[in-house]
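Next up, some structures in structure tokens.
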Structure 1
Amino acid sequence: MARARKVLQEGGVDSRQRLLDTASRLFRVQGYHATGLNQIVDESQSPKGSLYHYFPDGKEQLASEALVNAGKSLRDKLSGLGALSPSEAIDRLVEVSIGELEGSDYRDGCPIATVALETNSHSEAIRGVCDRIFGGALQILTQWLRTKGLEEERARVLALTVFSAYEGALILSKVQRSPQPLREVAAQLKVFVGDIP
């Protein structure tokens, strides 16, 4: 009890969020295995006791919760498509992603994909979180496409195709340090979605 009180006095509620934000950024840039707990504590400027207070199960718990935070950001980005046509939405997502890649000198990318690819075979907890985040993103896209008049199955398949192509192009753009894969995939996706309003 005294330890918990000391942790809260030193770091407060902001300490937890700083740990999550820092972990999310480092996992996105460096990956899961290259990111250590000491680095997260140091860069978040949080007391080490805060890490173990808020995340008693360690790095896997911290990563899972950081991914949930990143997933909220992805959901917000997709939920903001609103009245855009699918072609306009593709343009917006790609241009935002290119801006993020270029702004980070191609270090950033999708934090969920980065961690999912690295941990899928040895952390069921993290794999499950990534699956739920991607599933939620696909559900948002599917429902958004339904508002454009598409039947459920066509909307689901189109959402899966567009999202998968986008994620793949994001990885290629990061690796090639070029916006070209995103732009070329966007052009093909816009042909694919045709004149859906």
Structure 2
Amino acid sequence: NGSITRLHQEDFCQALGFPPELKYQEEGGPLLRDCISLLREWSAVPVVDIRDFIDGLIFNVLIGNADAHGKNYSILYQGGERRLSPFYDLVCTLAWPELSKIPAMKIGGCKSLDTLTAGNWRKMAQETRLGWPMIRERIQQLSQQVLDELAPVKTLVEKDDATMAEQLQKIIADRAISMLERTYEQE
């Protein structure tokens, strides 16, 4: 009908009581286990929202986004329910060498997106009380899905900037292949 409905959204820093300037774990901001605990306690459908949060985390790693901090994940209030909001600010920060490779929230203690291993994911699963087999399966599925979708997406992006499209495709493909190899090695 063309009407606009306002929805309230609260980022994870707000919901967890962190001031906005503490959005990075390194600076005292939220940990992944804080985010998972928030979803367990607040979400109307925690199983779905936790799985989706993990998918978003994996996707950010796959695309090389080290800037997925506590203000880039939110709770959406709609119809009296609280749910994980759609993701935003999904950027391949690794395409800019001058930007930090330190993940905004560490995965199993990993200090660089370039050195993330299946062991880090397994440790993160333990820290958040999630099942490693589920996380490994999601890593493998999303890695393959990203690889399958890279060519069509590159074609769309090439129209604007072929050099950047090629650079992004290489970064993301290399990351997806590496994550697949590392998780299959751990089986």
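FYI, it's all coordinate maths here, none of it is from the lab. Since this is a predicted model, take the numbers as computed values, not measurements. Cβ atoms are built from the backbone, for glycine too; each structure is taken alone.
Each of 1, 2 could give mean count of other Cβ atoms within 10 Å over residues 117-124, but the derived value 14.1 comes from 1.
Supply the structure label, taken from 1, 2, corresponding to Cα extents along the principal axes in Å, for residues 37-100 alone with the calculated value 43, 17, 16. Going through each structure in turn, the value belongs to 2. Among candidates 1, 2, the computation of semi-axes √(5λ) of the Cα gyration tensor in Å that gave 35, 18, 14 used structure 1. -26000 is what came out when helix-only ellipticity at 222 nm (-39500 (n - 2.57) for each DSSP H run of 4 or more, over all residues; to 500) was calculated for one structure; which of 1, 2 is it? For helix-only ellipticity at 222 nm (-39500 (n - 2.57) for each DSSP H run of 4 or more, over all residues; to 500), the value -26000 is produced by structure 1.
A value of 2, 10, 15, 19, 22, 16, 10, 5, 1, 0 was derived for P(r) over Cα pairs in 5 Å bins from 0, in percent, for residues 61-172 alone; which structure in 1, 2 was it taken from? That value comes from structure 2.
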